[in-house]
Structure P
Amino acid sequence: MTVSPPAVSSGYRRAFILVTSLFFMWGLAYGLLDVLNKHFQEALGIGRARSALLQTAYFGAYFLMARPAALLMQRRGYKFGILLGLCLYASGAMLCVPATLMSSFDFFLGAMFILASGLACLETAANPYISLLGEASGAERRLNFSQSFNGLGAFLGPRIGGAFFFSTLAPRSNSLAVEVTYAVVALVVLVIAYLVHRTALPEIHESPIPHAGAGGVRLWGQRHFVGAVVAQFFYVAAQVGVGAFFINYVTEQQRGTSSSNASYLLSMGMLAFLVGRFSGTALMGRIAPRRLLTAYAIVNAVLCALVVAGWGGISVAALIATFFFMSIMFPTIFALGVADLGTQSKIAASFLIMSIVGGAIAPYLMGLIADAHGTALAYLIPCVCFAVVAWYGGSGAERGPIQAG
């Protein structure tokens, strides 16, 4: 099965390539996050619930920043939103350096919040922008293709973190690795910001909503959009929860496995995620996105049940496999949710990005369960979340107004 980039008009091709590179950069940031969770447990001696505050700060920023970012972009355009996001991303990454030098977990949480505020701006801009760069019929496939590079970044993050953040040398060398990693990330982001500033990105002007009438269509009256907000909340809760305690789970289920080796297994999960993105993009040429979303969500609910069972290597393999089936969920839910919303696409996108706050809540709840009853039982939460995603693919994504009563 071959995967080719979805059709994009020649006038939009350069913009498509540049904006797609942004997906890689926020994938890298997310890939590093799950490794940092375990790193701080070991370096600072904190519990799993407290270390999960990294995810709370990271995804809480999405909830708080997405709406202001959308309002700014309505006035200033997509390019402004992208540049603002890149500047915040670079600032947060640079602040990670003194936070690590001071061994201050609270300072690092603040830096991560600023970094993720930038990512919220980028995602609020880039996801709908890619969806609109071409024919509406190819939006889901186009967004899945761009999101594949998010998967590449998420794959490399644990590889980098596993190689440097869990060194057997002195603890100071581990901290230095964190400092250098985020300093380099900041510099790369600033280079991308310069390129975006120098590039004339076409501003996409959304069409009015079909059959809107004089008064327009009320956004929260659209069934497929409201369902997407709910599904995205639970999907991101599941995705972040699965990754946040992956290293803990592996080291508990396979005695003698180091955190460094477990982080490499996490990168294998991210590789499965990457392969799933590209293969899912190809499959959508033959299978309706909604059907594929439903099937993948059902499979993941079953796999999470195996993880909860705690059957050693079998359960670890099931946990790795969940990444493959998660791969298409975010972009597919997003594209289905903003379909046919016309001039309300930016605002709709901001609410879908705000729903990422599920990733701020689930890891903390899982951490509480894991501290009290073990990590395996905590995976009941992602199991339930995937069932909600299956509902959306099956019936929640149907278009049309919400019927009262």
Structure Q
Amino acid sequence: MRFLQATAIFDGQKVLEQDSILVLNQKNETEDLLPANAIESSRIEQLQGWLCPGFVNAHCHLELSHLIGQVPRGTGLPAFGKQIISKRMAFKPEEAEEHMLEADRFMWSKGIVAVGDISNNAASFKTKAGSKITYHTFVELLGLHPAQAAEVFKQGESLVAEAGAYGLKASLSPHAPYSVSKDLFLKIKTFCEKNHLPHTVHNQESEEELKFLKGEPGGFDELYRHLNVNLSFYEAPGKWGLDYLKEFLPRNLSLLVHNTFSSAQDLVLAAELNAFFCFCPGANEYIEGRLPDFDLFKPHTNKLCLGTDSLASNDNLDLLKEANAVMQKGKFEVEEVLKMLSFQGAEALGLSNTHGCISKGKNAGINLIEYKSNQLSFLKKIA
């Protein structure tokens, strides 16, 4: 047994009483949480820093790790998408795999124990299957033409089955409102509800999304022209955000990612749908040079979590960097941010039974961090 005391212990939802003792067994599972003075001092390991659960990266694109430094900053989302499409297949598979392995090892070394990861193909499955990290794979589908919905959905089901053959947890997810037809949205919704699986979608990441959904000319029209897609079939819905997405989100569990242009009305609708919001400030600044209006989210702090997005849109996959940006620029309290880093991220991925909190019988990872000058820094993994 190990008996640990620290400057503070955060259990995933709250800071425990001062001088509480964390008891770990030989499997690094939490055996108990004891009050101060319950164990003689000679048996206690004294640690300088905060103990907290392993971190949960709620949104990542591991399969894009080889694109680090390949896309310039500040292009805006449509141009960013164009660059991703043109560059992602320019690398040999073994090169891409090595970058994924390196990114996976980096996340583990920085205290990340669970990841919600987007996959457009099976390229990352081997890496994730061999990782120490627990992954939930979101098989992401794109198809704006309604006639494509059945075939795209069938391909997605095959990828979910392939992920399962690797021993990976997986579900289907739509890419974004500007790239998925209503028919495909509804097929994915039904799949996730029927199988009680988590669901995610990129939401309000760019003002160009608003223009496209309103039928106004903009960057996505140019992107589709570049892809030789004739949009004559497309009828813009004339609305966007949760006003548009609400009929396509499953009632059991949905995670809205980015939310850079979300409004107060979006948050009201999200609360009715029991949806989570994921912030990826590093990617927002990298692509659009703009962050969400964090003040809007203050009444909904129990539904917030954090992600790194991909190395195509970020300098690294250090989740504490995202946490510090949210804490500094969003003026959230440290306990609120620690919940985003742990329990709420696990909840959003359907992993809260095993991850995100320090409680008896769980092996959800234990990190030692420093909290100083309203910033968090990673010290080491304890378990």
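Just so it is clear, none of the values below were taken in a lab; they were calculated from the coordinates. The structure displayed is predicted, hence computed values, not measured ones. Cβ atoms are built from the backbone, for glycine too; each structure is taken alone.
What the table below lists for this structure:
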| quantity | calculated |
| --- | --- |
| Comparison of P, Q by distance in nm of label points 7 Å out along Cα→Cβ at positions 21 and 149 - largest value held by | Q |
| Comparison of P, Q - label where mean count of other Cβ atoms within 10 Å over residues 53-60 is highest | Q |
| Which entry (P, Q) yields the derived value 20.0 for mean count of other Cβ atoms within 10 Å over residues 37-44 | P |
| Computed 2.6 for distance in nm of label points 7 Å out along Cα→Cβ at positions 85 and 109 - originating structure among P, Q | P |
| Value 22, calculated as relative contact order in percent (Cα under 8 Å, 6 or more apart), assigned to which of P, Q | Q |
| Given 14.0 for mean count of other Cβ atoms within 10 Å over residues 69-76, calculated: source structure among P, Q | Q |
| Which of P, Q leads on FRET efficiency 1/(1 + (r/R0)^6) of positions 101 and 349 (r between Cβ atoms, R0 = 30 Å, to 0.05), largest value | Q |
| Value -26000, calculated as helix-only ellipticity at 222 nm (-39500 (n - 2.57) for each DSSP H run of 4 or more, over all residues; to 500), assigned to which of P, Q | P |
| Structure from which 17.5 was derived, mean count of other Cβ atoms within 10 Å over residues 181-188, options P, Q | P |
